[in-house]
1. Can you spot which of 1, 2, 3 the value 1.9 was calculated from, given it is distance in nm of label points 7 Å out along Cα→Cβ at positions 536 and 576?
2. With FRET efficiency 1/(1 + (r/R0)^6) of positions 40 and 224 (r between Cβ atoms, R0 = 25 Å, to 0.05) as the yardstick, tell me which of 1, 2, 3 scores highest.
3. Once mean count of other Cβ atoms within 10 Å over residues 264-271 is calculated for every structure in 1, 2, 3, which label goes with the largest value?
Structure 1
Amino acid sequence: MMAEGPEPRRKRSGFGTFAGVYTPTLLTILGVIMYLRQGWVIGNGGLVGGLLIIVLAFVITAATGLAMSSITTNIRIGAGGAYSIISQSLGLEVGGSVGIPLYLAQALAVTLYIFGFREGWLWVFPGHPALLIDLVVFAIIAGIAIRSAGLAFRLQYGILAIIGLSLVSLLPPVFFGTMSQSWGQVELWGTFSGHPQESPGVGFWGVFAVFFPAATGIMAGANMSGELRDPRRSILVGTLAAIATAFIVYVGLSFWLAFSAPTEELLSNYTVMIDRSAFGPAVLLGLLGATFSSALTSFVGAPRILQALGAHGVLPASPWLARRTQGGEPRNAILLTGAIVLGGILLRDLNVIAPLITLFFLITYAMINVVVTIEQSLGLVSFRPTFAIPRIISLIGAIGCIFAMFIINPGFSLFAVVLVLAAYTFMSRRHLDAPFGDVRSGLFVSIAEWAAKRVWDLSSRQERAWKPNLVVAVSEGGALEGLIAFLRNLAHPKGSIQLLGVCPPDGRETLVPALEGAAQGFRRQGVFSTWFVLEAESATLALLGGISAARAAFPRPNIVVLPLAERGAMSPDYDRLIVAADREGVGCVLLAPHPERGLGERQRINVWLHERSPGWELSMELGNLDLSLLLAYKLMMNWKAKIRVIVVVSDPDQIEPGQDWADELLTLARIPRAEILVQQGTFTQALKHAPPADLQIFGMPERLDIDAVHEQVELTGSACLIVRDSGGESALA
């Protein structure tokens, strides 16, 4: 994978593992749910059921942390954390579509943490105005974030000490034997009844949905990736250490709660930790510190995501958002984030969108796992992380995140996915220019390789899957002039065009630019097109080699488009090409534009058919008719033209059978609104009296006569298409 570029000099004096990753990540995980809801989880699930919920949640989180740590040892991760990781693998469009909702979730999470702090504060000072508390806390957090991220991280040391003290205050009952429950009284598997006043209960997965947000927050350190001294090492060590520490704390706290209070108290008393600890005020301070720290960490991290989005031009006003102060602070991004947080505070209640915030985090986690799974599966040499993990880990993380999303809230999950897809659609249309490479081409190539292998192993008869894949011979730069639209209309919408340049050894310089320009033009018009050049003195030899080589191409060409030689040219070369095409299962189309009118007005197409007397049998094997009818149908649809089928019979008695046969043929071929005309006489006589058309389509004889083709153009006064089936198409399929 291409690197994002040399890391900025400021990273050398950035934050280390403990301050930049471990502390903010741990403080975000040890949050309000631990203090106010873990007792409820153990009361519902019992000790074993509660531990199972904790283990499942941390398995998903740990798998995501391992995946994120692995990918960060393979890239030069830039600012923005998860956004940078996803963008460098799947492109700015995917990274931006996840990064924007991740930023909004991170910003609105600040408001939720402020509300959590307020609830703890009101538990001590119930008479204080709620809005005033929220605004004061917001002002303090915003002031710290604007001052510098360094100040925020220094404050977190004190908050970490307070949380540690709150956990220490739980130990005296353990050592002095004052816990109220014995092993015989501890409920191992609960009834999942919810709150005592609730009915009919919440179930295992309902309790899991309440607890799972506690295990999130692992991106708190990664969001500071642009400020880290050594992001590869710090994100790896700091994130995994924080997850392990938090898991030990939650497991230990589960045992403490199960032995400290009966089930009824665990279910009904959300402040059981404060009431049962040796020093309740310490636990209360821990609750206030955890919510304040989580709000501060999110307020510091969210603007870094926004600044990274601005630096890559993902958002409107990106240059303004991308600016940093001389000290490296994303001041403008902080101001906009503050406005969003303040707006959330003034709404007063974010409970309605709280699940959406968690789901945006989960989508981000799932995408991190998907990125690693894709990189591991592609087998690219560029994916060589110094910290490698088995593929099953990232797969478990991806499946687990998606599962958790729909367990927590199926409706909001669908809404969140729709928002991400809408953002991706919007950014895809903007054609963002990324300053780094990604693995999308490798992904698409792998998918194409898989498809090619499956197609190669299928039966050679695939009439139902037929579509026109053209190989077009080009011998000089101007050879395609006037034919671009016609070739496009033959292949559009799902076909392809391979341009085969034929030139002497000294002719590449003029031919290659023409081929590149034509291929790009086809792709802009919705037709996949590639090109290659064969150097040869003989155009015939080059085409023979090109037809044989095209057999191994994907998509495999099934029609070779040949130019019409000058009148009087010998036909053996064409015969050799037709034989080679037959051998390789490729149809032939010889295009003969009218020298003056070209392809005319593209409104009428005549398809010429020979009589099938005396039996006029109609079967799946039409002879050399299938490709003529299919190409006529393609042109009819793209030109919005009309088709006339002309059947030439020698005997007047065969006019009516010919009419019936043609009518049945068009019905089975499902070619609507086609006119049928049966003409009696020789083929040459019929040509002289041919009804006017812009294009005449004929079957190609066994031996091609160049002069006869020129004569057909003259007699009909219009362009002609001489067609030979490959045997792999069917107009009746």
Structure 2
Amino acid sequence: MNKERKKSEKRFKQEVEEKIIEEAEPSRKLFGTFGGVFTPTLLTILGVIMYLREGWVVGNAGLLGAWLIILLSFGITAFTGFSLSSITTNIRIGAGGAFNIISQSLGLEVGGSVGIPLYISQTLAVSMYIFGFRAGWLWIFPEHSTLMVDFAVFFILFAIGFISAGLAFKIQYLILAIIIGSLVSVAWAGFTGSMQHPIQWWGDFAGSPETNFRGTTFWLVFAVFFPASTGIMAGANMSGDLANPRKSIPVGTLSAIGISLLIYLALAFWLARSASKDDLLRTYTIMIDKATWGPAVLAGLLGATFSSALSSLVGAPRILQALAEHKILPKSDFFAKRTAKGEPRNAMILTGLIVAGALMLRNLNAVAPLITMFFLITYAMINIVVVIEQSLKLVSFRPLLRIPRFIPILGAAGCVFAMFIVNPVFSIASVMVVIAIHAWLIRRHLKAPFGDVRSGLFAAVAEWAAKKMENLAGPRERTWKANLLIPVEDSSEASRHFDLLRDIAYPKGFVRLLGLTGKREKGELEENLPKLADNFNSNGVFSAWSVVSAAQFSENLAAGMEALGGAFFTSNLIFLRLPKEKKREDEIKNIIEYADLQHMGVIISADENLKKDYDKNALAMLLEKGDSGWEATMELGNMDLALLAAYKLKRNWKAELHLLARINHADEKDKARNFLRSLSELARIPNAEIHICHQEEEKEELDRFNPSMCILPFNAKTPFEKIRSVSERLARPCLFTMDSGKENALV
């Protein structure tokens, strides 16, 4: 019964997967694990370094040193392979391989900043593999023209890739058979008596013929060998053409890494027993010389370089097509097109042109390390994605293949380590290139059709910071920002105050729009508030919105204030308009008293004279004698918010600020002037103009410099009659401010 149930469950899973695949790609030919992932990955790893440099590695490092280098190299790529497999089992991966994986986790900007260099590296790698093929070919036919060989191979590769990926995979089966034949020739030599030499367990790192054997180091030998273990993305790059990438990428990639590791370890043992140290160091073709049938190994060398070039030439256009599909590149619509059979022909044409141009350079040694760096950055990002996903512990991250956290951490650290071992200069250059591309993509404002975990990442950082902040003792006046709560009954009325609100909050404050039903329907507010919030966001002030429903304005607003009081980041300042009706005055007064109890600051705008496009050349702050008289102390009473608002408007308007003191008696004039001077100095408000006048001279004094707005302190007990009379007397827009007790303009 258990066997029957397991068979039934397996059959059901297969049917679900097939249904998803048919819905996504009803007319395209898709590939399986062996042909689509395992074969191209294995053939890319079993490349030219295995045939021409592994003997040199053994000659320099000895057998134990060579095994250690092989295990270190494959350890880094194996950890990355596990990370790749884990993340692949968690998402529905689309075209583009690593680009798609990184984009779905960290956004298109990060995915694109890695994907573009990855595409270029994959494309230039085709040229390097062609050069490797040419070296083997000229060993057989030294009289052939190098340029002719390069372009003949290129045109054959391009024709195969242009026709279809299916044809490329069929040819790779043939190449796989050739490589297996070369390994059989080596193994047969071992069984028939080639392994006669004693093993040198640890080498003396003599160097290479090119340096006249002046010596080398373990890490330099590692740097030469390490590129052999890369190439694990050859199958992942075909993600958009796989029938079941969630299954094929993990199985195909990890099995290819495991089998190739065993081959490299076994070959190192065979080489150590089959040749002397001197032969291993001096003869790069030692495998051909020591095999039972040398031509089989030579054919394997040619097949390995040809298959690596073919895998890169088939995979690179698919990365380009995926990048274009998300509008990351210029002319994206052109390069995003596929044929009816799913072939990215337009992307293939551009890739072919780049390869042809690289072949004309004749030598890519100067940029070869940069190609390796971009591969390693991609691998590092795959590991980092898994570390982030695991650390956030979001419910969306539930991969079918779970791995311990140390695997992606070691994988990322190993990739960074390998970068700086291989070439520190190119490592820094490659990182700078990725950062530059990321900065460019951020300005593009890309929109992804899928979500990512960046919001979760930022939320985790914000939660950590908020908890730390809550644990800090003492006042927080130094970190005060204008975090405005704006009650909105009419979105058009709120839009009229947009510039003023933005200038009070900018640059580090935020605006929270609280829609209140009553004057307008809830649906109308829900339609218009997001547009107003977007306008704030596009003008450099973070904004969010919400709508509450209640019977009356004060009930609405109080309910909203209570609800938002428990928000992640709370508002510390409420913006109100001076009411026109007596009934509304009572409601506003209740809100002011409630704000006072909640330690929120209040700004009341008396703006009957406020025009949509008003001048911003000057503003005035009006003060009168406080409880401490005209003495400047660190406790200003109820002037802090007025000073801070005045300073922010002065900065954002680039306007003049006039400090005006209203006195009752002439003998107060000098004291008031000294007070304003001290206030300007202590509050660090430069170039503030100082004015002293009696109340009856106030209007005349203001008319002399004609400020666009006046700012005046008030408190919760100030009657509205007084606020309204002052506003009418001054005959210009006024802001009346009430401190929350948490501001301090003098800190």
Structure 3
Amino acid sequence: MNDAKGSIRVRTPQGGRVWELSPLETSPCTLACPTRINARGYVSLIADGRFVEALELIRERNPFPGVCGRVCPRPCEAACTRGKYDEPVAICALKRYVFDLEGKRGLNPAAAVPKSRPEKVAVVGAGPAGLSAAAELAKLGYPVTVFEARGGPGGMMNLVPGFRLPSGVVRRESNMILGLGIELVTGAVFGKEITWNRLKRRGYRALLLATGAWKPAWRWGRAGAKGVLHAIPLLEAAASPSDPAHAKLLERVAGARVVVAGDGMMALDCARVAIRLGARRVTYLVGASRELAALHRDDIEPAEKEGVVFAFLARPKRLATRGGKLSEVICARLRETAADATGRRDLVERPDEEFGVEADLFVDAHSRGIDVRTYAAVLGLETTPVGTVAVDRAGAAAARGGIFAAGDLVSGPRSVVEAIASGQRAAFGIHHHLSGEAVASPLDLSIDDSIVHGEYTLEAVPDERSPRRPMPLESAQTRRGDFREVEQGLSDRDARGEAQRCLRCGPCTECSICVDICEKKDFLITIGGELEVTAHAGREFWSALPESVLIEADGEEIEARASRTIVRVDESLCVGCGRCAEVCGYKAIQIEARPGNRFVARVDELACKGCGNCVSVCPTGAVDQINFEQAAIARALASVSPRTKVLFVCHWARPARLELPNDVLVIETMCAGRVSPSLVVEAALRGAPRILVCGCADEGCHYGFGRSRARLAVERARELLRIFGSNQNIVTELSTSPGEFALAVDRWAWKSK
């Protein structure tokens, strides 16, 4: 089954809906995002109209939803499962929608966080990396000071033109982060006014460098050449046109023939800025085809309508002058080679196919660079061959003594969302350095086969195309002359409709915030009476309550049985204590009064998700999950002999494959804490020479309290065995991580008597 990854389909015998059976993994949108944001979770909340909760969930991993909702390169959408059928969900636009809605409602959730730790942290640079790191550290209780060389926060985000990213959005989100209790010191240049030695004397214990990439990196032009300009000063001037120092530059653009060269959004921003500054003609040279350009179609088409002329597969070769002034940009025509075995295409110049573009101003928008010469040697920083700061990848440490680096300084010029993730990773590294606590970063997601162990998710195959809701735009004629925002944002109706296109693929992320609306329920698909597959299915599947399905794989069709893994209550054991109802996040269990002043729990099968929380807390064993029945465990224990070792193992900790001796009986339970003392005693009284109750360690327990309950059950079982005159030392309890489970159990199973 595992070998047929992505090739298995499930359908009902009536030939209705079709689902793909895919191995249980993290949603592709989450894996694609550098911040590992729970995109599926917040999209689901938006679909249900729970906008405040959606924004709260976004901010758990991204403190800049308003910025990223506008300028993110959208790797999540490139990975979206919906894109395989028609178009990806507009995840980015939905992020922006809830942020804008908060502003329209006048809400400001910023609140200072108490400082619970004495170690002071200095952050140099108030861009996305520095502010994101500061936010994480403030939440962890550290006093944080951010030092910024310029007049305010935002960093390179301030250079994104207002027609894409209004300055008010950057200001609002920066202030919300500073509102956590973070001190901001502006006009402080590191290496001059601020040095690490001075900071240490003031009590700072850690330093994060996040100064960004502000140095112009030239490829086709050179500084000081007539008619040649780099993208950075042009964007700076456009961002603050009232500054007298920028007036002369802006005047040069008005009425000029402008040629821009570069392959990314910085170059496109320059071209669109030139249009708005009154350039006579703007030509954008792109060194790739329209299909393979590092630009979204949604970015190219609005620029074309504004008047930008795109020259694809073109590269500048030299600049021609006339009368000491720039007159023409001589370009080479390129062609893409055939794809190699990896799918990669190279670009080669077409011989003798040069062409010229008339120009009064040439903008080199190839890239940005970093400059750490003023402090690299003093701090003992190592640099890479491309000039970036070398860091420890695990914690972003750049040098001994508590010095860290993040953002463009480490990676070179990257997107805002990548800078955010880099800053967050550095914050966790600083926390580990100062506290010694090995806190796992949520950025480091991995899929562990020992956890997945054969679970699958049923992803609905859409019946028909559902087009993506288009982003409303200002008219091209209107936007040519001003810097007001072009994209107007989704309407309330379109936002919910777009969110409802999400297929909700992947497993539940167990964030607990969307339990009320979660549609995923567990089914046990039994094939051939022996092979069982746990599949997580949405409403389209479970509302039909299919008793049988057809499995299509490798050209064959097999009939299988489908049964819900819901819980049920044995009323003869239920005492009506209500613990099950207390832990049920789905309100699927209610306590009902019965004649004789008796109370029992009742399960609403349609509301039940089969998560097993109630099963784990029931003190009498009255609540059970269908595929983990007490009766089934009792039948298994009937086969125990004096030579049978018994292993009670947590469902969540057990790996896919476990090589054990033939004399070991493995009994899988919903949780190690679900093993009752009576089951352990029964195994011992039947003659089992050794009994092990094995589950997850505290930090890895699916329910949070399995280890403590398992230990209590083992202690009570030992007391009972002592009363019966049996050897209580044969019973042991073990809690381990899933990755170490096989080794720990192996040692127990093969241990000599």
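1. 2
2. Once FRET efficiency 1/(1 + (r/R0)^6) of positions 40 and 224 (r between Cβ atoms, R0 = 25 Å, to 0.05) is tallied for 1, 2, 3, the winner is 2.
3. Largest one: structure 3.
Readers should treat all values here as calculations from the given coordinates under stated rules, not as data from a laboratory. These figures come from a predicted structure and were not determined experimentally. Cβ atoms are built from the backbone, for glycine too; each structure is taken alone.
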